[in-house]
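Listed next: structures, encoded as structure tokens.
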Structure 1
């Protein structure tokens, strides 16, 4: 797991969830919310759970494996798995620069990442977030090899 403290992860998810809620309400995306989950350590939760006050990781659902095992990446801090159009909106906006929904979601994710000094990376149908400190440690380790 990355270097981000649990407290900071919770704060990040709260800010991100509030921004996502704004986009969801503006564009009527409520039906797709069931398809978005967040992975942290060995826990999983819905994208808006923390923003809704479900902010105690002890009460989050246990995942079938830890995030590090899932992605084989000890530096990853938070992972958001997407289904449906969400990933297409965000990735499509970055790739082609089109779409109001894509721009709004892209801004919500990237602004939240920047606010917490994190990077955002694309995976297959998912977005990964890691603290810049985690990214630097990963880069240093890779340069040793």
Structure 2
């Protein structure tokens, strides 16, 4: 069973591999964070029933990219677009390796602000339904008494 943290870790690993000198922050960005850097965070996760033992999972992960800023706290738009394109290219193959599985991923959306840019990753996969914590023991035997009238 995959967890949100295992998916975030897989995205983190790809960013560190491609951009080894840039810090990657997970879920929270510190007050005085370094630039250039990345922020990876879980935005949304939904589960839907498929059958008795399987669920369909749709997750949205946001990767925010930070580059250097000038005195007015603006970044070079060309550098932001290059960074955004580089992150989107990392997922162009259509899947993300998470542990021993490969899940469908689409770098679907992106945007550029004055000081950062972002890429939204849409992930979809099937997973095992979580098993309840305690189940009652199965019945061992049934003893019945019958009487014949006659």
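Bear in mind these aren't lab numbers, they're just calculated from the coordinates by the rules spelled out. All values reported here derive from a predicted model rather than from experimental measurement. Cβ atoms are built from the backbone, for glycine too; each structure is taken alone.
Here distance in nm of label points 7 Å out along Cα→Cβ at positions 65 and 137 has been calculated and equals 2.1, so which of 1, 2 was it run on? The value was obtained from structure 1. Among candidates 1, 2, the computation of Cα extents along the principal axes in Å that gave 46, 37, 26 used structure 1.
Comparing relative contact order in percent (Cα under 8 Å, 6 or more apart) across structures 1, 2, the highest figure comes from 1.
Name the one structure among 1, 2 that helix-only ellipticity at 222 nm (-39500 (n - 2.57) for each DSSP H run of 4 or more, over all residues; to 500) of -6500 was derived from. Label of the originating structure: 2. Once distance in nm of label points 7 Å out along Cα→Cβ at positions 17 and 81 is evaluated on every structure in 1, 2, the highest one turns out to be 2. Quick check: -0.52, -0.98, -1.05, -1.03 is what I get for log10 I(q)/I(0) by the Debye sum over Cα atoms at q = 0.15, 0.22, 0.25, 0.30 Å⁻¹, for residues 49-88 alone, calculated from one of 1, 2. Which structure matches? Clearly, the read-out refers to 1.
Set 1, 2, criterion mean count of other Cβ atoms within 10 Å over residues 41-48: the highest-scoring structure is 1. For distance in nm of label points 7 Å out along Cα→Cβ at positions 9 and 25, the highest value in the series 1, 2 is held by structure 1. Mean count of other Cβ atoms within 10 Å over residues 57-64 was computed and gave 19.4; which structure, 1, 2, did it come from? Attributed to the structure labelled 2.
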